[in-house]
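Take a look at these structures.
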Structure P
Amino acid sequence: MSIRIFLLTFTSSLLALAAEVTSPPLVLLSGYHTSPAEQDQPVNRALGFITEEEGFLLSNFSNLTDPTSGVLLPHLQAHLGEESYEVRVIGIEPTLDLGILQLVGDGPFPAAHLDPTHLPELGEKVAACQAWETGGERAIATGAIIGLNTRECYQESLSSTMFRIDLDLSPALAGGPIFDPASGRVLAIHTGFQPTQDEEHIEEEALHETHVLPISLCLNIYDTLKLKKSLRSPWTGFSVKALTAEQENYFPTSKGHQGGVALEAIWPGGPAEKLGLKENDILLQFSYNYLNSVADFQKWLYMYGVGEAVTLTILRDGKDLLRCDYTIEERPAWAKPK
């Protein structure tokens, strides 16, 4: 079989598959230096999916920047069905490479089904858009989950917060949803993340796989990013995890605390180390806000945001209460998570 015939057959089978799959509302995003009417080809592209009827959508952020400068392209356009819309940026999370955008136009718009309570399972079937050209057909492929996330907090290790699928998705067209092919329910977002190869995480080159961010973790900060219109990554210099059974025995405390989150990793030279914080310290409060889960920590970290002063209430060794005053910093380039 010739290469040409093979490619035509492969593409035809993908298109036939797309007709059998229930897909969430997808958009193709294009970025331009000038008005799209004045510039034939976009400088960069990304996929995205609509999260609310008001036209809010999630996407990859870096694919909407100038590849040379890394600066957000000034003119963004979204293609939804046969319609095109101007797009405004609402908020971004640079470390996760997430962007919250909004279509400029009259709604309501068709929104995807997002279920943060669903727990993905090994072997669960998934689908994703592998290719899509303006005015052309979408190529949808199906696969399965082949690895689950082991952490909820991305501050130290991004790869550990993601699950893996056996589809080879290009970072050049990141931002699309990973979804259940039968119902269209969104399970994750393809952020374009590629883990660094180190002693703890070595990719098998022969295995075609992609790391994707569970939608539950994405939604932990979605509303806060949208509300605060945040454009920077806040940083404390530590990551957190849920309490162990032994740590749960420390509660309730004499001050009435019912729980917290444990500090898991302290960045050398980071703000937490300078404050004297240690691994397995338990963070009880973020200023006046009590913490009972990793999601609580992420919510309040972004709600306060870079430049805001907070008081961290810490339980050490199950008995000592400490308070540390800290002004939230922007995550530096050298502190990139694995």
Structure Q
Amino acid sequence: MLPMRLGVLDVGSNTVHLLVVDAHPGARPLPAYSHKADLRLAELLDEGGAISADGVDRLVGTIADALRVAEDKGAEDVLPFATSAVREAANGEDVLARVEQETGVRLTVLSGEDESRLTFLAVRRWFGWSAGKLLVLDIGGGSLEVGYGMDEYPDAAVSLPLGAGRLTGGWLPGDPPSAQDVRNLRRHVRAEIARTVAEFARLGPADHVVGTSKTFRQLARIAGAARSADGLYVQRVLRRGALEEWVPRLAGMTAQRRAGLPGVSEGRARQLLAGALVAEGAMDLYGVTELEICPWALREGVILRKLDVMAADTAGAASAGGLAGDTHGSVAKATPDFGPPGGGNAATVARRDG
């Protein structure tokens, strides 16, 4: 099968991110272009938990812009999906209908378990079978996903409402926050994570613990890990001891001061403390002294799943004597199949999306 250029459009709580890659089954996806808009959809809610009219307008415009970029960059197919911000919005169905009507994009809304499974797939492909049993932690803007297993998809998965953006907006109003607000948030985070510990513990210790996505990358960087400019293949780790030293320091800083730390973007600086409290709680309660940062996460998992489906379809067509359809031409907005082969084997340890 010839290489093709794919786009994945991720409508998250913080950003709308288009990643364009060159890919084909059996090879690793090669990034070709990244286009990101800091929409902060989770902050554009009204008192009833619905995305505001202005927020919907901005989302539609942002998606339309991303599609134009995808076409300009030669993407043959775009895989569009949304996570917790749309999933939990009171008017989520109306938002999806409006997006499809005005842009032609049918967003697939991932469940928390979907997020965990696809992130786990990306991590497994990055580290390979030699990594053994994986414990994967992913702190997003709206939720924390945890996956555990020894195969390509997790044996157990959990989604908790512990995203860095959600917690910052709901628990840390001050800049810097008060000591009492920090204590209250730490207590809340640990109580939520503690509900899942026994179920993961019964599965046995992980051979390799991995953190993915921007919060973990930023925490590792301020704790001394290599810069992103040093490349994807430099090992980066985050040690719990270093993180525990940084939490009180972050708590005493304004967002502006945090933005001056190495690797911390201005747009994520305010959320960094909440993310650090989640990382600290998860590492402590799951008994993790050190984790490794994986450069691949949910978007790469979506792409890898798409490639797996393409390979299976091609094999099926070949065995039947048929030919795979031609996907070349204008950008297609696919409705992705996000399920694992055979329906998957992940047990949902806990689902607490609200």
Structure R
Amino acid sequence: MKCQVCGRTATGVHYGVSACEGCKAFYRRIVENDTKYTCNFQKACVMKPRACCRACRFDRCVELGMRIHGVKVKSKTPERSEMAIQTDSHTLDAPNAIHVAVEHAVDVVFSQQIAQWTHFMNRAANHGQAPHQPETSLGTMLAALHYHNRDSVARSRKFASMLPGMGELEGSVKRSLIVGWKWLAFWMLHHSPFLTRGEFYVTIGPQQFWYCRYWQDKISEPHLNAFIYKFCGELNDIGLNQTETYLLLAVVMFEPSAEIGSPNNECRLLQLLHRHYTDVLFDVLKQRCPDRVSLNATCRKLERFFCGLKQVHRLYYRYIRAIDINREVLPLRASKGGTTISVLDALHRDEEDTAHLS
């Protein structure tokens, strides 16, 4: 996708227009500083990626529909900053712009991988053409899984960076949105479409090994895999399409959590973004669902999904973080103080620290 202003590669939909980071920053800077530029060539300049007329560049932004009211004007005074937070609900990108931006981010970050897995699932699950992998060992599969997870982390970061609103957040807050339990939720949301008939159809590592249930139970505790399969199966039952699934992922990413710290402007902005992306998701669902009965059924399933996120949160903090990755014997298990922790213990045992996990 090209930047509609200068022709460079666009990084997303910014202020309602597909634009690059340079034009996004240029437009925002002029609006914030109320800068005035004059064209010396009767406003007939040609737009190009570098060294173009600033006046004509700004006029081009306005002609394309970049919205001045879509910029949150910064202020050094607490009173003005508070006002900016309170009025942001009127300055965020329109639902359609968010929808288009998420579609674009999915296309840039995941499209090739999704196409590859879709082809593999169709071949293996529907036509019985599962690959024969005689050279695969537990060691090579574990190495492939490490490679795949590193790649997934990089993809989640790139996807998050392309979401409208992410650029408004401080670096530490941005990082908190794609780590910990939220990364676990991302992993399941991203992989869930490739679960069918009790099996995952994804390929991992440079050799593209099939990471099937057999290898999953060899590497990690079967009860952990059972939780993942159940979560992904219930997610698939909601019936979201691809863009809706990644809109839901954005909602999860922007969900405020205890890791961010005490309430401040960053926290309030995060709450605002979370509400806005939630509204966009439901607006998209209202347009797609054929009738109110279908919409209500989908919303009830989404409510159960959000309740299920509490278990993802609990599982990450009580189990995933306690996994001994240096354990020589597989499957990997979690332990604390020399005592093995089971998945069932992590999900159901009441602890004194339950409050800070919610």
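Where a number appears in this text, it was derived from the coordinates with a stated rule and is not lab data. The structure presented is a predicted model; accordingly, all values stated were derived computationally and were not measured.
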query = Of structures P, Q, R, which gives -4500 when helix-only ellipticity at 222 nm (-39500 (n - 2.57) for each DSSP H run of 4 or more, over all residues; to 500) is computed from the coordinates?
reply = P
inquiry  = Comparing P, Q, R, where is percent of Cα pairs over 27 Å apart highest?
reply    = R
